[in-house]
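As structure tokens, here come the structures.
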Structure P
Amino acid sequence: MPELAVQIDAPIDEKTAAIVDAARKTFLSRGFDAASMDHIALTAGVSKRTVYNRFRSKEELFGAAITETCQNLLPVNVDDIEASLEPHELVLELSRQVVRGILQPEALSLRRIAAFEAERTPAIGQAFLEHGPQWMVDKYAPIMERLAEKGVFEIADARQAIWQLGALITEPLHTMVLMGAGPDNLEKAIDDQVNRGVAAFMKIYSPS
């Protein structure tokens, strides 16, 4: 998949931010197919040419919308959290925040859109993977690497370990909520899922 014309990780100007926000709202309200660049431009209050100067396609805009959503899932004070908590509590706290985030209605809706469109438009699935789960893995891998350097974990591949942690702390709860079969007490279910997942992760990667 081509790189985004605008790198959303970097600081962006007001017009680009407005376009990405308008795209996200349009995808959520209309789905991918019915979302048009004309409507996104109108919602953002810019010209269609301005949109295309920054994003070459709807697929790129979808990727940017996913990244924006993921950025909102990350705690703004990750460095403070890492500095103030013991390793086990750090992994627990960051895991809770991630799971709460991906179970937000907006995040679930974008995942459903990506899953629905991926078979006939693989670029949509690739955009979601690259700018969603993979983006999150890349953000958290350095923390895992630092923990491994301190001897907290025995990890050869931090990114692979993050993928495994993600599966342990989200399933089966994520699939249940995604399919509309979530528990009545979601917050308790999140705590239970995260506690079990982190405990299993610690067993797998604790030093011999």
Structure Q
Amino acid sequence: MGKQVISTPVIRRLPRYYRFLGELEREQIERISSRELAQRMGLSASQIRQDFNCFGGFGQQGYGYHVRELREIIGEILGVHEHTGVILIGAGNLGKAVAAHLDFQKRGCELIGIFDDNPLLAGTTTANLTIMPMETLESFCKQRKPQVAVLCIPKDAAQQLADKLISLGISGFWNFSHFDLRITNPDVIVENVHLGDSLMTLAYCMHRRNNET
């Protein structure tokens, strides 16, 4: 019997569950019902139960969910305790911000290398890592074997670099290049991030609301 296929919307809600449960832990709340969790998250209780049932179901009828245990289970599902090796390509303003302000280790990853083709950046430090020139990328990948690449580079360079990185063993991309990578290898996972799309979605909602009032 094959593995159950989990829908993308369910997967995208898991980090949000993990984050909200962490907030409950910090508030020293030991247990919570699906109804109470739904109210906090702006979801329905049935949606939460359906999501959790995709992974076997959690909690006890009449008791609800034990907050710490549920967060640990979701953390295991997300792989937050793993240390997947990550490299970041592009140490400009965005790349430096991602490296400096995102705690990779709390999210199952370890940032092990930063690269940029600007010779003025080579040898400088960000996020406690020395920025390396692109000429060293291949030897670094062969030695350290990272699995994920964060791309903070111009969109016209993204596809060619992604193809090269796949040949070097990269099997996951967190792509900020504003270009949707075309990857035919089914074993390679791509998360394209378009910050502008999110802003435009907000703009649309604002525009629609303003026109309806």
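Assign the value 0.45, calculated as FRET efficiency 1/(1 + (r/R0)^6) of positions 69 and 197 (r between Cβ atoms, R0 = 35 Å, to 0.05), to the correct structure from P, Q. Only structure Q yields this read-out.
Looking at percent of Cα pairs over 20 Å apart over structures P, Q, structure Q comes out largest.
With distance in nm of label points 7 Å out along Cα→Cβ at positions 13 and 173 computed over the structures P, Q, the top value is the one for P, the highest of the group.
Which structure, out of P, Q, was mean count of other Cβ atoms within 10 Å over residues 101-108 calculated from, if the result is 16.6? Attributed to the structure labelled P. Each of the structures P, Q was assessed by mean count of other Cβ atoms within 10 Å over residues 21-28; the largest value belongs to P.
Here mean count of other Cβ atoms within 10 Å over residues 85-92 was calculated and came to 15.8; which of the structures P, Q was it taken from? Only one of P, Q returns 15.8 for mean count of other Cβ atoms within 10 Å over residues 85-92, namely P. State the single structure among P, Q that was used to calculate relative contact order in percent (Cα under 8 Å, 6 or more apart), giving 13. It was calculated from structure Q. The value -23500 for helix-only ellipticity at 222 nm (-39500 (n - 2.57) for each DSSP H run of 4 or more, over all residues; to 500) was derived from one model only; which of P, Q is it? The read-out comes from structure P.
Values in this text are rule-based calculations from the coordinates and carry no lab data. Remember, it's a predicted structure, so these values are computed and weren't measured experimentally. Cβ atoms are built from the backbone, for glycine too; each structure is taken alone.
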